[in-house]
1. Using distance in nm of label points 7 Å out along Cα→Cβ at positions 146 and 274, single out the structure from P, Q, R with the greatest value.
2. Match the computed value 21.9 of mean count of other Cβ atoms within 10 Å over residues 202-209 to one of the structures P, Q, R, and report its label.
3. For Cα Rg over 2.2 N^0.38 Å, for residues 74-153 alone, which of P, Q, R scores largest?
4. Comparing FRET efficiency 1/(1 + (r/R0)^6) of positions 306 and 346 (r between Cβ atoms, R0 = 25 Å, to 0.05) across structures P, Q, R, which is largest?
5. With helix-only ellipticity at 222 nm (-39500 (n - 2.57) for each DSSP H run of 4 or more, over all residues; to 500) coming out at -13000, pick the structure among P, Q, R it was computed from.
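No lab work stands behind these numbers, since they all come straight from the coordinates. Since we're looking at a predicted model, the values are computed, not measured. Cβ atoms are built from the backbone, for glycine too; each structure is taken alone.
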Structure P
Amino acid sequence: MPISTSDSTASAAGHLPLESRIKAEARALGLAAAGIARLDDDPETARRFDGFIAADLHGDMDWLSRTAARRRSARALWPEAESAIMVGLNYRPEVDPMQRLDHAACGVISVYALGRDYHDVLKSKLRQLAGWLARTTSSEVKIFVDTAPLMEKPLAAKAGIGWQGKHTNLVSRELGSWTFLGAVLTTLVLEPDPPHEDRCGRCRACLDICPTAAFPAPYRLDPRRCISYLTIEHKGHIDRQFRKAMGNRIYGCDDCLAVCPWNKFACVAAEARIKARDDLVSPRLEQLAALDDAAFRALFAGSPVKRTGRDRFVRNVLIAIGNSNEPRLAGTAAQLLDDRSPLVRAMAVWALSQLCTRESFAELAAVHLPQESDPAVREEWRAAQ
């Protein structure tokens, strides 16, 4: 049977309700926000998710369709759960994401990935919060940080942490768009917080800034056009129509988050483990392009960047090299024409087509095209000539 907290309210002088104590414990752990939602069915969220999958908007993210049944309801994930304690960890950066776009010879990694993997950081805090709750109430608890089929953003909005903005991410009056989300599900029947009203108003800043027009309408995202999806999740060759718009973004994109007016109220993140590493803030493209598997794993140990793998990452770096307008980087790209990965070879071809003269590119094609066995790479050579 679920445990009710109706008797845990302030029955004795100075005794706080359990819900208030949970939030106080979350704040003591360095979490910037905490709210409570009941795990009732949410037909509207389920309907929107079903439409998203039916329209095939998930692209290469096939785990979304595989786990669709469980994503429609948190209780499908854990039938005994009654409440969700949703928490937010502030990650507002010290660096200006938009200013880094001006340095074309350097790669731009999304600010969320400049420090230690937030999954590890947030999970450690959730373990402490859940452990405290289990000891205090003898209830059952489970923690989740973006790795289980749980619709965290709608739950966080339902718990009053913020609202889903027009860019589909959570927006908070206190934290702006810079919020990592986590959840503690529990068998406790907790008093829910009221949901937060939408405060986007007439603002279109996040929609209008998108380099690839990935928002067909407010509150709707087509991930297949999103630079974050293309650079992180997409496994294949990136379509030519998106390459110039990517600029020097090599892992993720912060544009729609960075321009949110509500960010002005957020303080710089205090959690030391997610602070940006100096060597990742503005890394030189030629150094990143030279990474082999071992060097890539060493550089990004403990970082979310590691999950893309070396080949996809260097693919992204070569697109940035092609957009750099730095002819000196043509030599860097040329060194990868014989790389073992077709992803890398194809983007080396494209980068050279952007940096070389027509004559020098034709000379390279005469040498390398006859030796190329991969059809997609051969097509890249032909399309660029």
Structure Q
Amino acid sequence: MTGGSITRFRNSAMPQFFLMELKSDFGGQHQRFARAFALLREAIASNAFPGCSLAVVHRGKLVASTGLGRFTYDPQSPEVTAGAIFDLASLTKIVATTSMAMILYERGLLDLDLPLESVVREFEAPDPRRQDVTMRTLLAHTSGLPGYVRLFEQARTRDELILAACRTPLEAAPGERTEYSDIGFIVLGEALARLADEPLDTFCRHEVFGPLGMASTCFNPPPAQRPLIPPTEDDRAFRHRIIQGEVHDENAGAMAGVAGHAGLFSSAPDLVHFAYAILRGLSRPGAKSIVHPETLRTFARPQAAQSGNPRALGFDLPSAPSQSGSHFSPGSLGHLGFTGTSLWLDPERALAIVLLTNRTWPGRASQEIKRVRPRVHDAIVEALNW
């Protein structure tokens, strides 16, 4: 698998127009967003996370961009800048995997109701319910696969881990319930790579990251860049080293850092370009995005299940209570990442909020970010409503 910096992209019909159209308007940002910034500083002081990067897009303008705190709680560690690169964890699911799925769907290479086992033969098993696991159920987290399994404890190579994921038994019939599943996105990422005849990381580099000008976004950051990335954990249980600039998720680590569920690294400024492309495509008929508006609307539509909060295809939707806070519109989309990252988009308000942290430092036990994040989102929306 490849990684590192972007050197090319093939989709010549997708120039970097997003960089030219998205304007910055930081006039009075520290006064206007004083409450949100104060909440983040309080969170850092209370050890919810050592540092963070925040960016806000509103009505086609970048209205806030800041970095706060440090890489770790050591007062001598580097300060986090607005452009700092973070391990996105499960934001990989929308920025990379769902983007790839949308592009393949638009090109006629992905049938949402295609059975997984017709693409990934290793998924076949005696359980007849597995025939009903489709690309749609994987994207909507209704496949019946479990949320998480520590596959890395037995599988130490990419091929071994994919095979282990494929052999994971279903816990429910497909479509019976919504259950967020890393395992589902592991096999989905492999299926998409086989449909495209190209690995996830290289496909996204030239079809998504390059066209959107996301120059800091990649799987497997090069070694020279790793000291510039906030560490995610002092792992004393499995890898027995500080995890910095390599994927935090152990299953993704066993897959050489490239997986459908985790592994992507990026910055708030890069994610702003991604968010603006999605918002633009959803809110402006005929607008250019990574895919056509009709495709975006297909993937943004809630998917039914017999139980559980519905999700869209790849994207999460606000539920009560939501980590997006209490003000995001019902048609909003977003996702969270285990390391403390999040992206929420509200097409009705033409609003996107990117918040990146390393809340898993030095260990992953703290859940304080769940209290902090919705309050920060609420403070931002309230500031914009002045």
Structure R
Amino acid sequence: MKSFSFQIDGTSGAARAGTLTLPHGRVQTPAFMPVGTRGSVRSLSPFDLRDIGAEMVLGNTYHLHIKPGEETVEKLGGLHNFMSWQRPLLTDSGGFQVFSLDAFVTLEEAGVTFKSPVDGSRWFLTPERAMEIQWALGSDIAMALDHVVAGSSDRSTAIEALERTMRWLVRCRDAHATLREDDADRQRLWPILQGGIYKDLRSTALTRTLELDQWTGLAVGGLVVGESKVDMLQVLADLRESLPEMLPRYLMGVGFPDDMLRSIARGMDLFDCVAPTRNGRNGSAFTADGRVNIRNAVHKTDRSPLDADCDCETCRNYSRGYLRHLITSDELLGFRLMSLHNVRFLIKLAADAREHVLAGSFERWHREWLDRYNQRGFP
């Protein structure tokens, strides 16, 4: 079995079903990847994740570098052993923090200086350090350090971010190649496409990226960062015909059910987002009939499950009334049960999409699913 490979198992329209093989196992796509930013998916154990069908989890270079430090993780056997997760891992480079922590960031050609919003300490991240940190963490997939800007950015700003991303990608490629000299099958580097909402810039980014190396996958970044959903979907539609068929396509930061399903329909394979756990902790649940706000008083004496169509631990065992009590009481169990459901919902939705792709029925099924989901959200 090759350590890194991808095969297309079936198509239905632009939607794809594939199998991604990595050193720590196989990932059947389309797939949603839960986000374990600091080596942990908020409120869920690795055993929870296995039980609900997660095949690949994310960690974040920036956060793990700050605490506990990649040296500590490496001494404890790498991120897989550190967090007791022996299935595939992908680590994000820290590029998104350039965007999300804008008030605490100084950006220059050499790299990025982050000022900790917690204690004011300063951390300097370069493309080379991003590679070294991810190598020490031992993820299956390492992401290149990119420059992310708001989706509503004007053309000149998008060009600046694209050009810096390309320059940094060359540095990431060279640094990662040096690290791999003694262990070529341990980890692969994936590039990230930038270019804002501009069709020609995205096309340029793709062409130049593919000229740089023989990649085993690529990511579409710089979306879900302030642009409209119409613009996001148009970018994916514009890219669809140009993306190499035999490379897995990772759409970064998408984690709401309707967004994920529409993106699968436009040829995307892998997704990640903190939305399911963040929304769960706030009392918002994904269901096939739209989102449910479990805090609302209408659920106080409701004996029905959160989602009658769901097979997760939460929906098999607990009523909406009990979940409302937990969430309104700030009980930690409530955070876990709501998060567990939301993550399972997305994992199962991706798996259902795969089944319909293989059956050739995806187009009709996904339109009917979206009609039901968007028709109404329960209180």
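1. Details: P: 0.8; Q: 2.8; R: 1.9.
Across P, Q, R, distance in nm of label points 7 Å out along Cα→Cβ at positions 146 and 274 peaks for Q.
2. Working: P: 15.5; Q: 21.9; R: 18.6.
Answer by label: Q.
3. On the way: P: 1.50; Q: 1.55; R: 1.21.
Of structures P, Q, R, the maximum of Cα Rg over 2.2 N^0.38 Å, for residues 74-153 alone occurs in Q.
4. On the way: P: 0.65; Q: 0.35; R: 0.95.
Result for FRET efficiency 1/(1 + (r/R0)^6) of positions 306 and 346 (r between Cβ atoms, R0 = 25 Å, to 0.05) over P, Q, R: largest is R.
5. On the way: P: -10500; Q: -8000; R: -13000.
The value was obtained from structure R.
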